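Each reported figure results from applying straightforward, stated rules to the coordinates on display, with no laboratory input. Note that this is a predicted model, so its numbers are computed, not measured. Cβ atoms are built from the backbone, for glycine too; each structure is taken alone.
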Structure 1
Amino acid sequence: MATGDVNGDGIPDLIVAAGPGGGPEVKVYDGATWQLIDSFFAYEPSFTGGVYVAVADLAGSGVSQIITGTGNGGGPLVDVYDATGRLRSGFFAYESTFRGGVTVAAGDVQGSGALDIVTGAGPGGAPRVRAFNSQTLAVVADYMAFDPTLRTGVYVAAGDLTGAGYASIIAGPGSYSVPTFNIRDSATGVLTSVTVSDIGIINGTAPSDLADSDALSGQSGVSEFDGGLRVSVVDANPQGTMKNILVARGPGFISRIHEYSLDPSPTEVSNLVVLDGYTGGVYVG
């Protein structure tokens with residue numbers, strides 16, 4: 001799931017993609033009417049490994065494109081589509097023989113004013129994160145997000161967390177014994193690790209209330225968790241010039257979304273249970 005203005009009306013649209021078990025279908029819903037604009041298969045209809053999606057204005061035209069990545073079982077193929085399902089470009093983010101799939105995100109990693117494509121290797125490969133210039137496909141970042149022996153995949157996000165004019169890269173593990181994500185400063189290459197706490201719900205009754213929630217007064221750690229961490233970013237101010245990090249746990253845990261700011265160090269500012277009693281995992285986008 002991702003949002004972005006793909007039809008040029010100035011209103012963010014909703015883009016959803018099928019998970020494992022279904023065909024690789026992507027659907028586009030108008031953000032103004034919630035009517036279906038279009039649907040298309042991002043990959044061969046027989047592929048049932050699921051599809052990861054991101055949305056970004058890669059050309060700087062005011063209209064966003066849809067970025068897709070194959071789920072587990074597919075080659076690490078990243079494709080870029082317009083809202084009508086027309087393929088604009090495509091490339092393999094890792095070795096074409098790799099069959100763990102690839103997660104996708106976008107952000108101005110170089111600080112050039114143009115958005116780059118960020119990828120994370122899927123299960124079975126080392127936790128390698130790459131960023132590509134969206135126009136030339138030149139590699140502009142390439143690193144191991146976690147211990148190279150971790151082979152459970154990487155979820156990725158990107159955003160300007162400090163107002164510095166460039167996007168940091170956020171990476172969450174596909175599965176791990178300790179629920180830790182990290183932030184890579186794109187200017188310095190420094191990695192900062194953050195362990196997600198397990199605390200009760202605070203203010204807010206819906207995901208849109210996250211930014212208005214009271215600051216946390218304390219945290220209690222969790223040392224054992226094996227469901228992975230899905231990551232995304234959300235506007236931290238009305239201008240959208242700074243982002244906060246959203247983190248959600250995978251299967252096996254309650255459906256809690258955590259919000260972190262980087263001001264100046266990672267601090268949890270809110271969290272919210274979105275589906276009471278549901279433990280199937282949550283994606284944030």
Structure 2
Amino acid sequence: VALTLPHFDAGHFTPFAPFGYGGEEIDGKKYGVMGAAAIMFFAFYGFDAISTAAEEAKNPARDLTIGIVGSMLICTLIYMVVAAAALGASPYEALSKDPAPLAFVLREIGQGQAAAWVAGAAVIAMPTVIMVFMFGQSRVFFAMARDGLLPRWLAKVTPRGVPNRVTILTGVIAAVIAGVMPLSEIASLANAGTLAAFIATSIAVLALRRSAPALARTFKTPLVWLIGPAGVLGCVYLFTSLSAKTMVFFAVWNMIGVLVYLLYGRVKSRLA
């Protein structure tokens with residue numbers, strides 16, 4: 001950010017939304033502010049993974065609240081500052097054509113060494129992203145196996161309490177998907193699933209507040225009748241900003257999930 005300040009040109013922000021605000025679809029890709037937002041939602045997966053670590057926290061009521069809200073606010077601020085600095089130093093037409101836009105910006109302003117450091121840092125940071133995904137998703141599969149929605153042998157843990165079987169399975173599934181699908185399609189499909197989960201969560205919060213208002217809660221959502229509907233509407237809007245191809249993939253994937261539940265989970269689960 002500091003290196004780009006001397007090269008900052010406010011003219012790069014005009015026009016502010018060259019493709020408009022809606023999600024116009026061109027050649028199977030969504031353009032516009034909301035089309036981009038639906039894809040960039042991928043960057044906020046981390047705070048959702050925090051909730052899957054509830055069993056690992058010493059004081060989940062306090063720690064998870066701080067972790068989820070704090071990480072979301074901090075990451076949003078960092079993303080906005082970095083994006084503004086990059087766009088101020090280079091026009092969007094050039095940024096959009098390079099697969100490593102931050103390194104590209106630094107090279108354009110004569111900071112080749114800094115560009116190399118940024119590119120190297122991105123490569124080094126990749127394992128941390130994979131670790132967060134593996135940690136969060138394996139805990140979801142572990143809970144499903146423990147409840148019988150998946151084969152119970154996947155819920156076995158090592159003497160140290162590590163769910164090694166489900167962790168290995170998660171890694172294999174992720175590797176296969178990453179090997180056969182383009183990254184952009186994986187991100188879009190993952191966004192669709194996460195948005196659907198957030199919609200369901202918002203609805204569940206409203207339903208529980210009405211059906212069990214006296215239930216003891218470690219965290220109580222403030223202004224629930226404002227935040228809940230806003231969460232549902234916001235996620236629905238982002239979901240509809242995804243491409244039609246993504247929605248078809250999402251529908252097929254959900255049909256497979258429903259079949260697995262009806263043929264296996266419904267019979268084996270202790271919750272069904």
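Of note:
- Here FRET efficiency 1/(1 + (r/R0)^6) of positions 131 and 155 (r between Cβ atoms, R0 = 25 Å, to 0.05) was derived from just one of the structures 1, 2, and that gives 0.75; the source is 2.
- Which of 1, 2 yields 21.3, 65 [Rg and Dmax of the Cα atoms in Å, calculated]: 2
- Top of 1, 2 by FRET efficiency 1/(1 + (r/R0)^6) of positions 67 and 91 (r between Cβ atoms, R0 = 35 Å, to 0.05), largest first: 1
- For helix-only ellipticity at 222 nm (-39500 (n - 2.57) for each DSSP H run of 4 or more, over all residues; to 500) computed as -21000, the structure of 1, 2 it came from: 2
- Structure with the greatest value (metric relative contact order in percent (Cα under 8 Å, 6 or more apart), set 1, 2): 2
- For distance in nm of label points 7 Å out along Cα→Cβ at positions 51 and 163 computed as 1.6, the structure of 1, 2 it came from: 2
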